[in-house]
Structures are given as structure tokens and as C-alpha cells.
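Rule-based calculations on the coordinates, nothing more; no lab input. Just so it is clear, the structure is predicted and the values come from calculations on it, not from any experiment. Cβ atoms are built from the backbone, for glycine too; each structure is taken alone.
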Structure P
Amino acid sequence: MIALHMLEVRDCMSKLLLSDIFDAFLFIEGDITTFNTFHLDGYLKKDFFDTEEALSRFSSREYSLWKEVRTLCYTIIKGKKTPLGFKFVFCLSGENTSRLLVQEGLSFSPEDVRGLYLNLSFDGSTLHCVTGTSMNTFMMDKSLEHAWDTMVQRFFKQKQMPFEVL
């Protein structure tokens with residue numbers, strides 16, 4: 001786990017809310033505080049879907065993708081006043097988790113990994129990102145955690161989102 005301080009808040013917010021940079025991440029949950037606090041649960045309610053086509057589109061995952069809720073979050077946040085704060089929890093998709101395990105030559109199976117998380121929080125002036133790793137069983141081996149932390153830093157550098165490690 002690492003904590004990152006995002007140095008260019010306005011640019012990061014723009015990339016988060018107005019671009020597709022985070023669209024492939026699963027959206028676990030979020031809280032946005034403006035004149036009210038809005039809580040969003042990313043867990044898909046499959047009973048809502050009434051067609052086989054729609055249901056099959058979502059059957060392989062439990063959570064919404066960021067691209068499916070990003071516009072709603074932007075609608076809540078946009079305006080002349082900066083939000084008082086927000087917190088978003090993202091998770092790397094199963095497919096991308098498997099890809100990371102192979103790329104890094106790690107001996108874990110995808111079934112060993114409950115989730116690789118990004119927690120973005122904004123307190124009205126500063127934006128932070130905290131990584132997290134959750135395994136299905138206790139593991140002394142922290143190689144996946146280190147690989148995930150390194151990948152997140154590479155991701156932000158590649159997307160030109162400057163940060164400092166706290």
C-alpha cells in the first residue's frame with residue numbers, strides 16, 4: 001500500500017471526470033459531498049435489467065465500470081463551487097489483474113486475488129490516492145502488492161498525472 005499526493009488537482013479532476021482514463025476500472029463505491037452527501041454503490045443490481053441482452057452484458061461482473069457512472073458523478077460535482085469532498089473506490093478488473101500477474105511473472109492465480117484497489121479522496125483542496133491489495137487468503141508474500149503499487153505509479157506517470165509519494 002502506498003499513498004500518493006496528486007500535485008495538479010484541477011488536471012487530475014479533469015482526467016478523472018471528463019476523459020476515459022479510468023473507464024476500465026470497476027467502480028466499487030463513492031461519496032460526493034456538495035450541498036448534500038451523495039453515496040453511490042457500484043454493485044450491479046441485475047434484477048433491474050429486463051432483457052437477456054442487457055443481462056448478458058453485465059453477467060460477468062458484479063460492479064459497474066467507471067465509464068457507466070462517470071457522467072452521473074460529473075453532474076453532481078460540476079458547478080461554480082468546488083465540492084467539499086469526495087471519495088471513490090476503484091478496483092482493477094479481473095482481466096487486467098490476470099494480465100498484471102502474467103506481466104510481472106507472479107505465481108499467484110487470479111482466484112487468489114480479491115481485488116487491487118485505488119482509493120481517490122479529495123478534501124476540498126488536496127487529492128490523494130491510496131492503493132490497496134486484498135487477497136482471498138492470508139499471504140506473507142507481498143510481491144503482488146509491490147507490483148500493484150509500481151503499476152499505479154507507472155499509470156499516473158504515463159497519463160501525465162504528477163504525484164509525490166507520501
Structure Q
Amino acid sequence: MTLGPRVVVIGNSGSGKSTLARQLESRVGGERTDLDHIHWLDGVGVKRDEGQAKELVAALAVKSNWIIEGVYGWLVEAALPRATALIWLDMSPEVCRDSLALRGPWRGATAEEHADFLAWAEAYWQRKTSSSFAGHLALFDDFGGVKRRLTSRATVAQFVATMAASPIE
């Protein structure tokens with residue numbers, strides 16, 4: 001499978017987006033961007049203006065090679081018109097919860113901020129925003145390029161192994 005030069009990776013917090021993006025980086029080349037770095041101004045507490053954040057993503061998307069990964073569907077939408085592939089890490093609540101527990105507090109978050117973050121991640125399947133299961137499903141269904149929906153760590157490992165074994169086109 002050829003992903004092409006511009007790949008978006010979506011999924012809940014703890015699904016493995018950053019890990020997969022790092023693994024694919026040498027295949028795609030270009031810049032790897034975690035949307036957390038665009039959404040948040042100071043790590044976890046202050047959000048960037050949404051219009052400005054979308055402009056930053058759109059500016060990244062005009063480049064020839066990149067990987068953009070994140071949970072924020074509203075930011076992903078700014079990159080999808082130029083994306084050649086979309087990968088959705090649709091992991092179970094247990095996988096995401098276990099991964100977040102192993103990772104611990106995020107970017108210097110206080111205990112209260114971390115608890116709020118965990119509750120937000122847990123609500124992924126109930127929310128109806130672009131940064132939820134329903135939102136990611138809509139992005140995935142509407143995307144016209146190459147797309148893969150990976151639902152377990154084993155399928156991600158198999159996908160990465162297949163990509164590593166196939167020639168770069």
C-alpha cells in the first residue's frame with residue numbers, strides 16, 4: 001500500500017498516534033506535526049485561537065511531504081484536502097486508558113488538569129464533536145484518498161511491518 005507523501009493520523013488520546021507517526025516518518029519524509037503543539041499555546045492550559053490554529057495547519061498542509069497527527073478533528077479538516085492518506089487508530093477504551101496510565105501526566109499538567117484530560121479522553125465515545133469517535137468516523141467515511149482503520153495494537157504492528165517491507169514509491 002502506498003500512503004503517498006501527506007498522511008493524517010487520527011484517534012483518541014492514548015491510541016498511539018504519535019508512535020505511529022514517528023514510525024512512518026522516514027517513509028513519508030517532511031515534517032511530523034502533533035496537533036497538540038498547534039492547539040495549545042502553553043502545553044495544556046491555554047488554547048490557541050481556533051482560526052489561527054486552522055491557518056497554521058493549512059500552511060503546513062501546502063508543503064509537499066508531512067505527517068499530521070492528532071485528536072482534533074476540526075484541525076485535521078484543515079489538512080485533509082491535501083492529504084494523500086488517512087489512518088484512524090480506532091482503539092478500544094481499555095487500550096487508550098492503559099496507554100494514558102503508562103504515559104502519566106501530560107506536559108507538566110497538574111493533578112487536576114490530568115484528571116480532566118483523562119475524563120475527556122474517556123468521553124471520546126460519547127461526545128458528538130469532531131474530536132470524538134463520531135467525528136473521526138465521519139472524517140474517515142468522507143475521505144476519498146487511501147485510508148486505513150486500525151483497531152488493535154496487533155493490526156498497527158502488522159501495518160508498520162508491511163509498510164517497512166514494501167518499496168517506497
_Among P, Q, which structure scores highest (criterion: mean projected area of the Cα convex hull in nm², for residues 70-141 alone)_ = P
*For which of P, Q does distance in nm of label points 7 Å out along Cα→Cβ at positions 78 and 134, calculated from the coordinates, equal 2.5?*
Q
*Entry that produces 0.98 once Rg/Rh (Cα atoms, Kirkwood Rh) is calculated, selected from P, Q*: P
*asked:* So if we calculate mean count of other Cβ atoms within 10 Å over residues 14-21 for every structure here (P, Q), which label has the highest result?
replied: Q
*For helix-only ellipticity at 222 nm (-39500 (n - 2.57) for each DSSP H run of 4 or more, over all residues; to 500) computed as -14000, the structure of P, Q it came from*: Q
